[in-house]
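Next up: some structures, all given as structure tokens.
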Structure I
Amino acid sequence: MPPADRRVQVPPNCDLTLGMVCTDKSEPGVTVWTMRADERFGNPVGIVQGGFLAAFCDSAMGASSVTWAGDRKVFSANAEMKVSFLKPVAVDQELTCTARVISGGKRAAFVEAEVVDGDGQLVAKASSTYMLRDRG
């Protein structure tokens, strides 16, 4: 349940922790983000732990669902998410996530995201349903 205070912190702490930066939100329902996957996100063999890639996708897709809502001020909550990890990501890579709303209505949006590494190789793909609720 969102807090009673209707103000929204932008950027949220989760994005700050990951070092996420939004580089494009010019098209409603589409956002592009970058993140350097530094050594804090690595597992014991120097590969980025999948949960960090999932969090990257989740934040990007949530932002896309908010921009898709247009002039409506909404809370967006992830109802479910699937992530496929397609290629290992070595630490210290610059990653880019592009998230876009595929379909939606007043209460829900279906969103997909793709993460590419610094070489432009697809490393993860995610999909999720976000529940939308007016902020009032």
Structure II
Amino acid sequence: MLLPCEVFVKCLLPPVHAVIAKTLVTKYDLTQLKAAGLLGISQPTISLYNRKMRGKALNLENDSEAMRLVENFADALAVNGLRSKDFIKKFCDLCKAARAKGLLCPIHKGLVPALSIEKCELCLASDRLKCI
């Protein structure tokens, strides 16, 4: 069974990284290398995001709440840097918000066809999840 957190990592984390990287490079004039270092990914990965060759499983730009969370993440990362604990917590907050909105359900169903997303309420109750 594929867990919702795994779906986030496989399908939503790359688009999140792509938006954060774009914000760091455009808003804060960071190089791709510096942005990659802040995110813990490689510079070639950021290049792939910019060329839309990676990180396109879900278009976050259509969801204002998701964009607000991602841009706040980028701002915090660029201005203050983030301690490991805060970095992880921000990603968990993004995951919980995406799950609460049902953004991952169709993707999860596509990866696990036997899954009954119509009857599943696990993600929709993610405001009660205490991952971290």
- Query: Taking relative contact order in percent (Cα under 8 Å, 6 or more apart) for each of I, II, which is largest?
  - Reply: II
- Message: One of I, II was used to compute helix-only ellipticity at 222 nm (-39500 (n - 2.57) for each DSSP H run of 4 or more, over all residues; to 500), and the result was -6000. Which label is that?
- Response: I
- If Rg/Rh (Cα atoms, Kirkwood Rh), for residues 24-87 alone comes out at 0.96 when worked out from the coordinates, which of I, II was used? II
- Note on the structure: distance in nm of label points 7 Å out along Cα→Cβ at positions 64 and 80, calculated, reads 2.6; among I, II the input was structure II
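Computed from the coordinates by the stated procedures, all read-outs in this text should not be read as laboratory data. Just so it is clear, the structure is predicted and the values come from calculations on it, not from any experiment. Cβ atoms are built from the backbone, for glycine too; each structure is taken alone.
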